[in-house]
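Enquirer: As structure tokens, here come the structures.
All of the numbers you see were taken from the coordinates with simple rules; none came from a lab. Computed from a predicted model, the values in this text were never measured in an experiment. Cβ atoms are built from the backbone, for glycine too; each structure is taken alone.
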Structure P
Amino acid sequence: MKAMAVKIIPMKRTHIPACDEIVAVSEPWKTLREGVDFSAAIRQKQAHVAVIGGAVAGFIIFTPEPVFARGGYLRAIGVAPAIRGSGIGKKLLAFAEKTTTKKARNLYLCVSSFNRAGQVFYRKNGYTKAGTLDGLIRTDAAEYIYWKKLR
């Protein structure tokens, strides 16, 4: 099978509809019935997309500068359902880590307790559960703080 040529580029407004489609069918947003404010992330230069042949394959929103305990923060990541498991998420995460490591020692994120696939993904990519925030977004769920030391 031929490897997919993936480019990670800054997100533009024209990418938002494809990213909204990913969010609509992905955790945690599906369960929370929430969307992502891509426009704000674009203005803050924190949003990037993975594209294959011009089509959006996934997105990532993160702050590489230290925002908590000498670490950057991963706000959101999503991959188009048809190509999950193909390494796009791993490439997006590696991009965020490489960018963040220039400015911060660590990268943090929160993942919902009901988002089991997300928890597995982060653990497979070297993240450790560092804490629990019970009832942060929903009273019947927790947000788990995950952390990875980058340098």
Structure Q
Amino acid sequence: MRQTAKAFTLVEILIVVIILGILAGVAIPNISGVTEVSREANLKENLSKIRAYIQVYRNEHDGLPRGEQFAAQMTKYTNFEGEVNDIQTEEYRFGPYIEQMPPNPVTKDYTIRTTDDPNTHKPPGDIDGGWWYNELTGAFYADLTDVHVDDQEIRYNRF
């Protein structure tokens, strides 16, 4: 008597591959939507935290961070005048407020454009921009153009 080996037939394997293909076709568009939602949530969270730390800085230094030194003043130790130091000392006792400046989650850009114009309240926008900061008002936004919007048509540069 002959024994046959138990194995899958070519038709059975083909059916499984087709089913997996159909499932992938349904799942991939949903996953790409989740990526956009997570980017948006990350952007809102970064803006919220940095804005809060700008207020902490304002309270401790009796003024806002200076535009040209914004990243350093947020990520290093500072004295009351806002001068920066890498190590904490008796004089440089404030900060750091954040470990590092995060990139803009939409563009992955770390650039911080600054202004000292009291009449400029919102960023002019850059398609590949990072962040925008007004050193006179403390306003901090994503430096993006109006094409970057959420599902409710709210522009990212207005969050």
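Enquirer: Distance in nm of label points 7 Å out along Cα→Cβ at positions 27 and 75 computed as 2.3: which structure among P, Q?
Expert: P
Enquirer: While we're on this one: Given a value of 25 for percent of Cα pairs over 25 Å apart, point me to the structure among P, Q it was derived from.
Expert: P
Enquirer: With mean count of other Cβ atoms within 10 Å over residues 107-114 coming out at 21.1, pick the structure among P, Q it was computed from.
Expert: Corresponding structure: P.
Enquirer: Next question. Taking 1.7 as the value of distance in nm of label points 7 Å out along Cα→Cβ at positions 83 and 99 derived from one of the structures shown (P, Q), identify that structure.
Expert: P
Enquirer: Taking 1.4 as the value of distance in nm of label points 7 Å out along Cα→Cβ at positions 51 and 131 derived from one of the structures shown (P, Q), identify that structure.
Expert: Q
Enquirer: Computing distance in nm of label points 7 Å out along Cα→Cβ at positions 19 and 91 for each of P, Q, which one ends up highest? Present the calculation step by step, with values, prior to reporting the outcome.
Expert: Details: P: 1.7; Q: 7.3.
Largest one: structure Q.
Enquirer: Name the one structure among P, Q that distance in nm of label points 7 Å out along Cα→Cβ at positions 11 and 43 of 1.4 was derived from. Working shown, then result.
Expert: Numbers: P: 1.4; Q: 5.3.
This figure was derived from P.
Enquirer: Here is a follow-up. Between structures P, Q, where is mean count of other Cβ atoms within 10 Å over residues 35-42 highest?
Expert: P
Enquirer: One of P, Q was used to calculate helix-only ellipticity at 222 nm (-39500 (n - 2.57) for each DSSP H run of 4 or more, over all residues; to 500), giving -7500; which?
Expert: Among P, Q, the structure yielding -7500 for helix-only ellipticity at 222 nm (-39500 (n - 2.57) for each DSSP H run of 4 or more, over all residues; to 500) is P.
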